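Taken together, the values in this text are just the output of simple stated rules run on the coordinates, not laboratory data. Here the structure is a predicted model, which is why all the values come from computation and not from measurement. Cβ atoms are built from the backbone, for glycine too; each structure is taken alone.
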Structure I
Amino acid sequence: MQILKEEVKEDIECAAKKLFLEKGYEKTSLRGIAEKAGVSKSNIYNYFKSKEQLFMLLTQNIRANIFQFEEIFERHLFSDAPFGSEEFIDNLSEGLFQYILSYREEYILLMNSGKGSPFGDSKAEMAAVLEKHIKHSMSNHDDDFVIEVISCNFIEGMVKIAQEELEEEKRKDQLKKLLKYHITGVSSLFKAG
């Protein structure tokens, strides 16, 4: 019986993360992961049952804490700061920034590289959380389709900001600008409740 080595397992995980980020879940093979990790494909099975299990491991923290994304918006529904105010935008952007900063690579993996995995709908699920928040915040939302598009667009913007190699302050500033753009736009389309 072969003794499992933590270093080999870490090499496999590192290789898988790189390939999932480069190619996505669907186009990444166990053979490719093995080559990049410098191990045989059969050796991967000593550590992981499948590519799916490996992807699940690499995204487990963000999936376990996805409720934090919803809590960020829920917390601001009941904020004393008026919807759309500088204070509201500052508080919300700080919460989102901390979320992205805490789970940056996992966020990118889940949002951009998960197609074909059991979590391929994660981007749509996060957009649905945002959509629910916008509908709850607006007293006059008569166009569900536009709210859906706005929500999807915001999530795409967050992914783009997460992907860029930026200094923390620049990333925070970009996220705040994206949030301000969306809140200003939503507020101009629908009267805040």
Structure II
Amino acid sequence: MTLGVKLFRALLRLYPGEFRNEYGCEMTIVLADRYQRATNGWQKALIFSESLIGVLTHAPGEQFSVVWRDARHALRLLRKSPAFTLTAILSLALGIGANTAIFAVAKKVLLDALPVSDSEQLRMLTWVSGPEQLVPPVWGDVSRSDDGGLTSPAFCYRLVEEFRKAEVFQDLIAFKDAAMPDSSPNSS
């Protein structure tokens, strides 16, 4: 088997499987026969190029006809069972709508910039105590600083109001970090 015939057999994979099974062997035999009758390399190149152009122009049409036939068959089946069709359409609509909503929220919350001017000037305040200073109990995450003191981003509401009155900051917001309940099997 010559290289041209091997390449042609590989090109036949562009056709749909049922077309290839029915006509592929015959098409390969015809090409091989034409190759044997060719007297020089130029004729073989011309035969292969004609075959290549034929496959590249004819295969997409065959693929389209198979897809069109399958789509018509699917539509006939969907028309025969309207309850299933309605369920499938509603499921798709619900799934697409839910995914769109989830990704819109995730994009807005996680990827979009904050809707404030000069967002690079935003700061989150934390307090730090020395290792010897007493700290009043506060709600929030309190952790140890490098020097042995305590640090936390939690402030009492009265202190936030004092910051607002003192006009130390251009603007000020406060938030409360909500802790998630522990749902591990060892929690009680």
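Match the computed value 1.00 of FRET efficiency 1/(1 + (r/R0)^6) of positions 28 and 116 (r between Cβ atoms, R0 = 41 Å, to 0.05) to one of the structures I, II, and report its label. Please list the in-between numbers first.
Values: I: 1.00; II: 0.05.
Considering all the candidates, the number was obtained from I.
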**Prompt:** helix-only ellipticity at 222 nm (-39500 (n - 2.57) for each DSSP H run of 4 or more, over all residues; to 500) computed as -23500: which structure among I, II?
**Reply:** I
**Request:** Out of I, II, choose the structure whose coordinates give relative contact order in percent (Cα under 8 Å, 6 or more apart) equal to 12 when calculated.
**Result:** II
**Prompt:** Between structures I, II, where is distance in nm of label points 7 Å out along Cα→Cβ at positions 52 and 172 highest?
**Reply:** II
**Request:** Output the label of whichever structure in I, II has the greatest value of FRET efficiency 1/(1 + (r/R0)^6) of positions 36 and 60 (r between Cβ atoms, R0 = 25 Å, to 0.05).
**Result:** I
**Asked** Hey, mean count of other Cβ atoms within 10 Å over residues 20-27 derived from one of I, II reads 17.0; which structure?
**Response** I
**Request:** For structures I, II, calculate Cα Rg over 2.2 N^0.38 Å and state which one comes out highest.
**Result:** II
**Message:** So if we calculate mean count of other Cβ atoms within 10 Å over residues 100-107 for every structure here (I, II), which label has the highest result?
**Reply:** I
